[in-house]
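Quick heads-up: structures coming right below.
Each reported figure results from applying straightforward, stated rules to the coordinates on display, with no laboratory input. Please read these numbers as outputs of a predicted model, since none were measured by experiment. Cβ atoms are built from the backbone, for glycine too; each structure is taken alone.
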Structure P
Amino acid sequence: MDFETIKTGGQIIACETCGQISNHFNPRETASVASLFTSEAYSRSNQTSQTAIDKLADNQIVSRCLLQARLIQKYLPASQPSILDIGCFDGMLLRHLRQCLPASAILHGYDINPWLANRFPTDLDLRFWCGSLAEVQGPFNLISLPYSLMYMDNLNVFFTQINRLLTPDGQLYIQVPNIIHNICTLLMGDQYGYYTPDSLTSLLNYFNFDVQFIPTDWAPRDIICLARYRHKNTLDAKPTLPDISILLSQLYSLAINLIRFQSLQPLWILGTTTNAAFSDSILDHAITGFVDENPNRIQTLLRAKPVRHPQSLQPDDTILIPYGPTSQTIANRLQARYPGHYIPVDWE
């Protein structure tokens, strides 16, 4: 929850049949992950507070759930849409969908954390499901999986339930990190799956879905797609799997590139998620803290270090931007708005 280091070392495996790239857990680690996501502490971790830049609104910082809702709305039937949001947390995505859909829309949320029932809205005609996914009553013409698919430990069981809950002409909305565009995702020790566009296509084909990718400018390091049932039950080809060794070598290159700037002081890292945490694990005491435009993160702590808004920085502060090929664009935007020196850090 704080992106603390939870273990050193591990195994990443790939399935040559379905294309799933997985974090190999032993039974103790599987139990530990389950305990984390069902804990009261996790229910207080504000998972839906993430923001993104809305380029259609003069680059304003807005809720990521708002942008997801706008996108999902475009692909729903006009009359009485029915939606199940899996991994709904506090129902923020459903709240935004309620605002932009007709009153007849059926909006349900599912999460394995029982403590979230206390945070789920009670005034918007939404329904919260908890416990086993097998207990959820459908069907639904769209099932949303924003940052949820990678936490499913048994995909055969999961897609059995998807087939039960999804209408024959229904769609899946899937959003997951793209490990090619964000290699630090491989360091997420609580995830079961990692994805590239090719591996996700292979996986969904294996479970009899076709894929339509949806490019966006507000999630450049993610894969966003719709999946619909296929008209054939045969796989197109053997899955195309990424070369994990190349991705790991890029992680090593990112670490080396970060170390080059450790003598610059005061030194800050942009962001409050995986890339920032990895950078802190490499530079450790050289880092003063973290910088984030998200108002929900200001004056909080990440890995026991302060999070500040870039507007509060000084002209002699240095801010590292460890986001690979997208770093330069981010640096240019921030440099034009805020004090400090913004340095892009690539992994090439």
Structure Q
Amino acid sequence: MIKNNLASNQESDLTIILSQFGREKFSDRFLGYISKNFSKYPIIYSDGDANGTGRRISEKYQAKLKLQYIEYKQEIKFNDFYSMMVNSLSNVKTKYVMLCDNDDFIIESGVQKLISFLDENEEYVSAGSPTLLLQINGFSEDVFGKNIYFDSIYPFYREYEPLNESDNQIKESFLRFQPNYYYIFRSEVLLNIWKDILKIDFSDLTIMEFFFQLKTFTYGNQYTLKNNLHYVRQTGTGTFAKGYDFSDNLVRNNLPNDVRNLAKNISHHYDSTQTATDDIYESILSNYALSLNHYLPHNVMRFRFQRLFKIKIFLKIALSKLTFLKNIYFLLKEKRLMLKLKKLYGKEVYKKTALELQKIKNYLKSK
């Protein structure tokens, strides 16, 4: 039976891991926001650049935060990143841990709800909630700005996982991907997941994220609390926003081998009495291939229909210059989103969440 004691205060049971490889100004922003609003959680700041900038940022906040700074120079793609994550997680002393990117934000009230849930439900190894996306100055890579709008929430949410049938879980994970990377985990579980990631040494991060999700369910259950918000992501700053080239990635990395290694590992850890290991292996390969059938047509359209793509880009650039109309559209879209969240969260939860979202806006407009 699921328990959810929302009144408990577990301020010392969570460690936040902030990993950095580039974009140091976002790390400064992330730590600056936390230091101004809540500083009770220990933070491990893992610096993959190790060029001195991260150290200076950490020194800036040492007196305000429970901050541990770790340098891990990344030279070998992506093995050094995986090693840095294992090293960081090995330094966690708390019961729970949460991964964060430096261009994102945490909603404290939502985090506390998830910690309370995990405290009361030992059979669950991770818990999270739908992620909210925000954009700055028209989906720019700006660190601060005057035009801040909340854009959307992630579209796919499965409340309880794993699903009853392993084949359904695999299909849903590939075709209706629900990222759990920023969920709160029991610390030993997340450390073990990253140890496996390091051992396999995926050459592609998208395959690693599929593995991350499916591997979670080999340790226990996962809960997604729909009427809650614990994490806000800035959109327009990531790899896909800059133009992810699947074909180039396919040639330079070893995606086929990554997928086979994923399938081999996961199939041996699912309950063999439920579904044969070979069937799970084949299900993973088939559903990943099916996911590509949905993804690739959109990806190659710019090469097959170059003239139409150029027209699309021209219109996008032209519309982006109509700042006044564009901001009206963003404002109306945000108002519609807030009405949706109010209905989803309920009046009391929404009121508390809206105050925290306004804090984020005020902070982003402060410089």
Structure R
Amino acid sequence: MRFLIFICGIILGVSSQASTVTITAKYREAANIFTIMDCASGWWDKSFCYDDGQIQEEFKTRFGISDQDKTLFKKYDELRKKYYRGLGAPKEDTGPYSDGIFAKKSGIKEDLIAPAFYSSDKLDEALLKLKSVLSADDLDFLKSFYITFEPKYKTFLEESVPFKAAAAKLNKILSDKRFQKFYAKILDYYSVSEDLNYVVLFTWFPPLDHDSASPSDQFLILQKNPKKHIDWTDDDVVFHEIVHTVSARQPLKQKEDISKVFLKYCPIENKFGKYKNTKALEEPMAVVIGQILFLKEFFPNRVRIDTKLYNDPWVSSFSKIIYPTIENDFKNNKKFSENTGEALGRLCEESFKAAKIIMKEN
């Protein structure tokens, strides 16, 4: 769930079915340290950070990787998996219905370690919170892990100084109350009625040609390079991620029913590999709602349907195909339903048929 990005931070009150959404942008040193070292470790086969191992490569380039580092990273990998639901910790019971091809409801609280860092300003504060989560031995290891790597991660913290001013600036960007109506539409469209409170956190990222963002419960982790991209306007990325967090909270029966009707016409559930089923529809819908419709509503001069909207050809192209259908739903105050799922499934079916014809002719 990552891509080109502009972030927004603000406190917003939104009512939809008695629910509210608030968003604030912050820089928290503990969150930055955790994200840098989490990605540098390459735990979970480098798949957790969705950065293709770029932070780990930057870490190696600057400092090298000693045998001691490898041993510590291996133990860190084991610890992270131990306290991650579905890997070491038991999965959360979500009842008789499935998430289908949408963001997992259980994924909202899968990570038992990260929230302590995301919610803390300083490292000591985060480690204190983990006293009730980790065993004494595991907590002692984690403390020694950060002590050992402190001289190295401090160089990234020194580069991250601009994030404080950037977060303060971004908290003023979305003060326009028109955003409240847009948030309400997203909540209502997905039939989500709970209160949602998001904190967007700035964290260090290598100087690549893009930034990265991902949701973790009520936190949106914005990975930016503090030198190259500090002035990028990436609000659509934050909205993209918010769509995922709202989608994950859809009623499970709704997810299952819509998934079934979509796949009836477009049986591509397993075309994208393990853990990638959300690319079938979840990601294209986040592009449509969080990027295209958001920009059309507030920044129409930034809408460019003729450009790559996501770093995946299927997601980018299919989002352009389905956006008129979803836009029509929004304009007519419709809710996401099996009818829309069928319409999107038929569009997917037609796309695959066209692709097969082109491949045969070539």
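Could you tell me which structure in P, Q, R was used to calculate Cα extents along the principal axes in Å as 58, 46, 37? The partial results should precede the final answer.
On the way: P: 58, 46, 37; Q: 58, 56, 46; R: 55, 45, 44.
Only structure P yields this read-out.
Comparing FRET efficiency 1/(1 + (r/R0)^6) of positions 36 and 156 (r between Cβ atoms, R0 = 25 Å, to 0.05) across structures P, Q, R, which is largest?
R
Out of P, Q, R, which one gives 25 for relative contact order in percent (Cα under 8 Å, 6 or more apart) as computed from the coordinates? Provide the component values of the computation, followed by the final result.
Working: P: 14; Q: 20; R: 25.
Computed on structure R.
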